[in-house]
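Engineer: These are the structures, in structure tokens.
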Structure P
């Protein structure tokens, strides 16, 4: 009886609010399923030291790229759900299920949403020698030459590919997709004039826009970007209903305790009040865009359906 009572008391102790204070009990690993230096990696590395300071335990970034992000994502899906392994991912997380015939994880069932951290636009840019000074002129040129105007992306099924495909669908034009092995080679050929059009992140294009090598026609978000205030949104420029953003979020393995999820969300919100962090995020082409667990889950499902329609329209697949 005494032993049974001790077991019951221990169970009560570890299910109490006091037990939540034992987390984090060791360093917390933030897995980025994409390459170092990329659009998800840089913000994760900006956020990690802030969380380390706020929690008093180390938060560190580990890159596990490959297979369109599925290798790192699967690693977190199968990790112990104790709050010490997290996934920092982006828009492609909800697109991949439409592109891959099989994935080793379920993008929704195997994860619990923690927080959307930030979002930012893609910029519709053209080579400076291309005779289109506005979105209207680009659409007119594409309609006059169906399937002739090339646009570059970082690969088949990439976010760059699909934001351009959404533009083509809503604008009613036929433009030719030229996939590259990464955004670097795509940008090189865009600048040299081998291809004429692309959608790319702000940090990748802003220097070239200011130098005159590229011309920015529009941003993809619902509002203008502060660093390019003179550039209209696509909706403002003549494509009603167009909105697409690069967004970044933190997810945890599905069975992670609710108190850990809520505490992470709250501390991310605190971190996003830091002026230096905000400045660094802006330099990376994104801005704070906080959503809590429930709101993030709803947002991700809406994004999943939106991009599913685009994938079906384009017929894009990976395997």
Structure Q
């Protein structure tokens, strides 16, 4: 296929409203006056990953669902403007999901998420298989119930499956379907109870997961070989002034994944991902991505 996308991103796409506040806890009174600082942009994990991958030289398609309202139309239009393939974003819901993000000057944030009809929906498996058959081998999938089977289907079709389980406490039953099909797992270390080495070993022994990337904010990131138990630490870049940390994890994942499908080693992938995240947190909004050359990414390397 001449225009075959390299990556398929299976996750939620919505509209996000980014609102600056003076700090937390909120003490705004009845009104909070800010001029030209409220940002509306396409958001959600699908948008963050897809826009990042596209900006970093990787053709991407999104598998998702939006509503039949103006926000759904806006999501489709804006993603298409970025060059992302949207043929498999369905308009099966009446209303689109949306998120309001409150951001303090320190970069601290609070998210108000309305996922709408997602909890009772299942993306049609025939459409998912069609999307995967039309694309390359690289798949990133969320862990929403509406695509619970997506990782298994992608794995069965011979894809390389990347999953972000976010801030889990330990290996848990909710994510079992995803663990069983994953080649690489992203996990936040914010609440993880076992060490990353122990967590990675459990995933390797129980589910055959090969690689785990632990994200730890300003403290950097960790790369764990789930088979050997080897764990490497990559310190975070020093940023003199953090503007907005919303989407930093997705930015790191986008940089990592773009490097992965371009032939870089896992160590190089994580370093490139950290540079992309460092760029993002110096800008407001979730869709601030650098040029590939600015983060040491030559597309493709091999």
Structure R
């Protein structure tokens, strides 16, 4: 486990955070010490223990995703409502836009009151919670974030090197880029976006109202644009395992019980029964994030069979 003390680099009076990053690890809320903050899946489900100053800002499990805010929005609201972060243990098991934005707020709590930052938090939160199907009010800002500070994360996934990456270093790099983006927004500079490479997908299985698609990129926006509102996207990793994402356009879409993994009768529950480590919420989830960087050992045919059987039982 990589554990280190992270200090606010901009001001000596800034909060001191004790950062715990362990790829794929899920901590139990009751085992966390006092003054702990778990981000985005590090603990399953949102939890508040004000007496011991322990908080889980999750929006994947044990919640209704449609009405549960993304982690960065929960953190922003908590800071505005009195959350104190100095000396807190911060638990992270994966790096994505939601986690990076939340971490930046925890390191720089004064940003929670900045209208410019609030707009960025809203955009990042809505995209993370609802995916590319959600029509954000500022899509250019979303592009500036995901193709700017977060581009390295997507590049690492595309090149299948994410599992080998130092997550602490990646988190700090993305956080620094986010602060630079905020400064550009404050100065009113144009938000330059990088040219994104062409993304494609191959449909490898067609079920009753749902599909499986293979791609080396995140392609749910392309799948939704093509009319597929229920899908499983996957890629084969360099170690021979597969990374799967199970998703539907929103909780409003029926006949595809994605999750959560803790609820019997859902797709994620059935997959987790077969192979422990699957997790996620009611509209999106995925395969294990193992500590060695691998993911699922189930083949696409096996996953398709489990999904088809689960849907048939749900009818």
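Nothing in this text is a laboratory measurement; each read-out follows from the coordinates by a stated rule. Fair warning: this is a prediction, and the values are worked out from it, not measured in the lab. Cβ atoms are built from the backbone, for glycine too; each structure is taken alone.
Engineer: Kindly point out which one of P, Q, R the value 10.3, 31 was derived from, the read-out being Rg and Dmax of the Cα atoms in Å, for residues 46-93 alone.
Structural biologist: Going label by label, the one that fits is Q.
Engineer: A value of 6.5 was derived for distance in nm of label points 7 Å out along Cα→Cβ at positions 22 and 174; which structure in P, Q, R was it taken from?
Structural biologist: On the way: P: 6.5; Q: 3.5; R: 2.0.
The read-out comes from structure P.
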